[in-house]
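J.: Take a look at the structures below.
Every number here is computed from the coordinates shown, using simple stated rules; none is lab data. Source: prediction; values computed, not measured. Cβ atoms are built from the backbone, for glycine too; each structure is taken alone.
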Structure P
Amino acid sequence: MEIVAALVTFRIRNGVKELLFRRDRDSYYWSFPGGTQRPGESVGQSLSRNLASQGIDAGTVRRLGTISTHARDGKLQITHVFAGATSSIASPDAEWMDKTRARLQSGFMTASMVDVLLPHLEAERHW
C-alpha cells in the first residue's frame, strides 16, 4: 500500500480556472504536487516535505478528502487530497493547465488521475 499526499491548487487566468500539475521526471506522468509518505511521517509532514523538495511553497491547506485507487503497479494507493494556495513556484516541472490542456495531456496522466481524481474535483465543483 502506498500513501500519498497531494495538493490541488488553482488560479483564475483570463476568466478560466487552471490547476497546477507537476511532471514526474522519472515517469513523465503529470500529477498534482505532493508525493509519497515516508514511515513515521504524518500526512501533513509528507505534504510539506514533498512540496518543499519540488520548489512549491504552499500556505495554509485544508483537506478535501481521501481517495483510494490502484497505482500503475497494481498496489493500493491512498491519496489524501489537500487544497491550498501557492505563494511561490520555483519548479521547472510544474505547469498550470485548464481543462482543455489537461484533457490533451490525459495520455500522460495515471488512470487514477483521469478516471478518479479529476472527475471528483469536477463533481465537487473544485474545477
Structure Q
Amino acid sequence: MRKFLFGLAIVLMTLSPAAAYQNGEWVLGKWQAGPYFYPGVVMSQKGAQVTVQYDDGDVETLHINLVKPYDWGIGTRVECNWRAGGVWYPGHISNMSGSVGLSINYDDGDFEHTQTSLCRSW
C-alpha cells in the first residue's frame, strides 16, 4: 500500500505545474526550448503555460518546465555576448548594479560591464 501511495504521489506531482509565477516576477526561461536560460519577466501564466518577456524584448510562451526562478547572483557562471558583438564567452558575475547591470569576469581574463539582456546561463 505504501508503494502504491508513493507512486501515486509521484504521478500527481508530475501532472501538476511545478510553480505558480506572478505577473512581473523575474525568471529565467529557455528561449525556444534551447539549452540556455535567458532572463525575463513573467507577463502571464495560464495553467502550465508561462508567457515571458525576455530582457532583450522578445516574448515567448513556454511550458512551465522551461521556466525557473531568477537565481543569478555574484559568482554565478554565465555566458555573455562580448560587447554585443555576437560572440559569447563564459565567465562569472562579479558585481550587480541596479536591476539589469552586471559586471562579468571572463574566463580568458577580460572584464566587462554589461546588461542581463546580453547574458545567459545553462
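J.: Compute distance in nm of label points 7 Å out along Cα→Cβ at positions 84 and 100 for each of P, Q and report the one that scores greatest.
T.: Sorting by distance in nm of label points 7 Å out along Cα→Cβ at positions 84 and 100 in descending order puts P first.
J.: So Cα Rg over 2.2 N^0.38 Å, computed for just one structure, reads 1.26; which one of P, Q is that?
T.: Q
J.: For relative contact order in percent (Cα under 8 Å, 6 or more apart), find whichever of P, Q sits highest and give me its label.
T.: P
J.: Distance in nm of label points 7 Å out along Cα→Cβ at positions 28 and 44 was computed and gave 3.9; which structure, P, Q, did it come from?
T.: The read-out comes from structure P.
J.: Going by FRET efficiency 1/(1 + (r/R0)^6) of positions 60 and 76 (r between Cβ atoms, R0 = 25 Å, to 0.05), which of structures P, Q comes out largest?
T.: Max of FRET efficiency 1/(1 + (r/R0)^6) of positions 60 and 76 (r between Cβ atoms, R0 = 25 Å, to 0.05): Q.
J.: For the read-out distance in nm of label points 7 Å out along Cα→Cβ at positions 68 and 108, a value of 2.7 was computed from one structure; give its label from P, Q.
T.: Q
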